[in-house]
Structure P
Amino acid sequence: MGERFMDDLELTIQNVIDVLYEKVEASLPEPSVDRLLIGNTDSVVTGIVTTFMPTTHVIEQAAQIGANLVIGHEGLFFSHHERSPESPELPVERIKRQRIQALDVAVFRCHDLIHRYRPDAITEGLIQKLNWNAYVHEHRPETAIVHLPTQTLEQIVATLKKELNIPYVRVMGDLEKSFSKVAVSVGYRGGGSISIPILESGEAQLIICGEGPEWETPEYVRERLQLHQHGALIVLGHAESETPGMEFLAAQLRHRFPTLPIHHIQEAPIFQVR
């Protein structure tokens, strides 16, 4: 991420934000959701925490370890886009905002920009977490095509659960069938417009995604299986697929700011499986 700062003691939040934008290699959406949601850009940074979801619990932990800047991938208030000025603030939103302000922790949303690194740093973080770097055939803006050593679907599922430290995945396909060509799509990129052409073309036989509309790719894979065609789908969950990317960002920032305390905090899984 460029040259190191000579002195991290006077690093401001704006300095960190500027560094985050340095590797952006594609146009950002207009308007972008990336901005300082709470805090002052002139504040001196005492420590940084990266996280997938900036929950109150994560921000409280950041304050406890002396970090006054949280870089979250998703937003604070339960929507991809910020609440419009015409919409009333929900009581939960108000309480959360007041709690964060009382802790004197700034929150920056890092969503659009990190997906426009080349390769996409959220995807790259997941690939690295799985130790699949050597198997990447092609990085695309929306997915990575990976050529793994041939193994069964059950073996791939076991690898995902172990390396990501997650208790379960959702899977479609014959667990005893073998696969090698895999498409890895993080976040909400599991929809049909991305996944179905990849399976149709034979570029991949297996889709691993965060999530997507269940009436698109899953139903397409169901039909493939009922028609005795090769294919499979593994759904990790949105946070499970993108958390490694924010952990990867923390490692990049440590290299750029070597004397600054930088941590990654992972929130607990959002669902319980009963």
Structure Q
Amino acid sequence: MRGMPDTTDADGLTVGQVSARLGVTVRALHHWDEIGLAQPSLRTAAGYRLYTGGDLERLHRVVVYRELGLGLDRIRTVLDDTADVLGALRAQRTQVAERIDRLQRLGAGLDRMIEAHERGPLLTDEQQAAIFGPGWDPDGPARARLRYGDTTQWRQYAERSASRGPEEWQAVADAVAGLDRALGEAMDAGVLPGSPEANRLVERHREVFAPYFPLTRQMQVCLGRMYEADAGFAAHYDGIRPGLAMWFRRIIDAGARAHGIDPDTATWDGGQEERR
């Protein structure tokens, strides 16, 4: 905080001089004068304000209390009622402590958000293996960030990851596993693409995927293509049932057609149209 003002200026200081000495604006000094918080004791013959040593001491206290976060009305009370000074300072100290706590929690949240943007799930390798299974590649999210880190969907994924703990991730993994089982059972039962049961599975896929980011039907068609064409995804689904990757893509395409979407022309960016 600033040092105590020099009170040796017997003839008084002008507003400009006080402004420079205390580091406050001329406008603030005029305002404090107008509301009676800190008024100059003297005036020149031309009517200009002049501040005495006593005025400077009061102004200095105003500046100190304002830097501590007190409002002007509270400062007036403290200055005019000396018995209330200690209580006012203690109350302000409590408010400062609460503000520090809020800022620390905000900082922790920002740290989690930054970490989630950098690596996805905020889980240890051991937690990821336990939740997603021994075949889970903990480096997969980092590679996905290199590929998709600038997209809206990665931002949405990171925002969800930042607030999700092991129990929430376990629920997501359980929902995915349940869908995988239902897909395999439906294929075994001879469920046809475009049938009500197949369409329900397509909708269930969108719901199960939602914890990652909102999935439009056009985006879902693009994922269906990737499930069949990408070696890793195809191995996953075909490991559940031989040919499941192709069947899954076919029921997704049929579901899209039922909503007026041509799977052959569907694009990832085209999914933006569905949000309007």
Structure R
Amino acid sequence: MSPDVKAFFDTATNTITYVVRDPAGTHCAVIDSVLDFDYASGRTDTRSADAVIDWVKAEGLVVDWILETHVHADHLSAAPYIQERVGGKIGIGDRITVVQETFGKVFNEGTRFQRDGSQFDQLFKEGDSFHIGQLRGDVLHTPGHTPACLTYVIGDTAFVGDTLFMPDFGTARCDFPGGSAETMFESVQKILSLPDTTRIFVGHDYKAPGRDEFAWETTVAEEKARNVHIGGGRSKADFVEMRQARDATLAMPRLIVPSLQVNMRAGQMPEPDDNGVSYLKVPVNGL
């Protein structure tokens, strides 16, 4: 089956949120939602999530799933906000426990922060399947960017998160804790082994040099042939050398500190202090 896909592009973080719809019914899933956050003021806003919610309601859809491809380091998830308003189960990869253990230490979370993935409704592993109405989704574990990265293969589409970008932009960085360029190469090969006609929907787009418009849909065949980092049969050794050299030049994402603390909690803020206010920590020289 070929699902209907509605994309919502967030200009502040270059993130694409997808609503994936069963073409034979009214069921859908939301993939990689965005909670707007102003770092300078520490204030959140729900305009991006509200746009998704309003569209879902206008279409008369039933939300079965609110899916995360991984623990994002560049935007906050709006999963619990969306869940409160339109329902759906929040899902992520079962290696979230590795991410929680790693960043639980980075942010000195203590024993109150559970590192078992229990903040999420569903932990997926390689080979798991799920349904959006009558539409089947299958789970690929595609680590490298983070240990918990998943690709959701839904009908003739694949939602790859940050593993692959548009062919003219390449692949995601692998220098976060738990990342690996070697592992990324193997994960990309797994995605590229899908049928050539498989539609690929990427998690971000930054308009590669020479391209005037944002884009987020490509195909396995296009990635194989034209991806500037991995296409044309590039060897693993060449890819790893390129990826590690490129990663060494990259600054940390602007919202990495709040994003990790919130997203490893399934989009929830840290527990409030005794004054009722939630606080986000900044680990000095910790990242």
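For the reader, a short list of remarks on this structure follows.
- Structures P, Q, R were shown, and mean count of other Cβ atoms within 10 Å over residues 98-105 at 19.4 was computed from R.
- Among P, Q, R, structure where helix-only ellipticity at 222 nm (-39500 (n - 2.57) for each DSSP H run of 4 or more, over all residues; to 500) as derived comes to -7000: R
- Looking across P, Q, R, the calculation of log10 I(q)/I(0) by the Debye sum over Cα atoms at q = 0.09 Å⁻¹ that yields -0.40 traces back to R.
- For 7.6 (distance in nm of label points 7 Å out along Cα→Cβ at positions 50 and 138, calculated) the corresponding structure among P, Q, R: Q
- In terms of relative contact order in percent (Cα under 8 Å, 6 or more apart), the structure with the greatest value among P, Q, R is P.
- Which entry (P, Q, R) yields the derived value 1.8 for distance in nm of label points 7 Å out along Cα→Cβ at positions 218 and 234: P
Bear in mind that the values in this text are calculations on the coordinates, not laboratory data. These numbers were taken from a predicted model, which means no experiment stands behind them. Cβ atoms are built from the backbone, for glycine too; each structure is taken alone.
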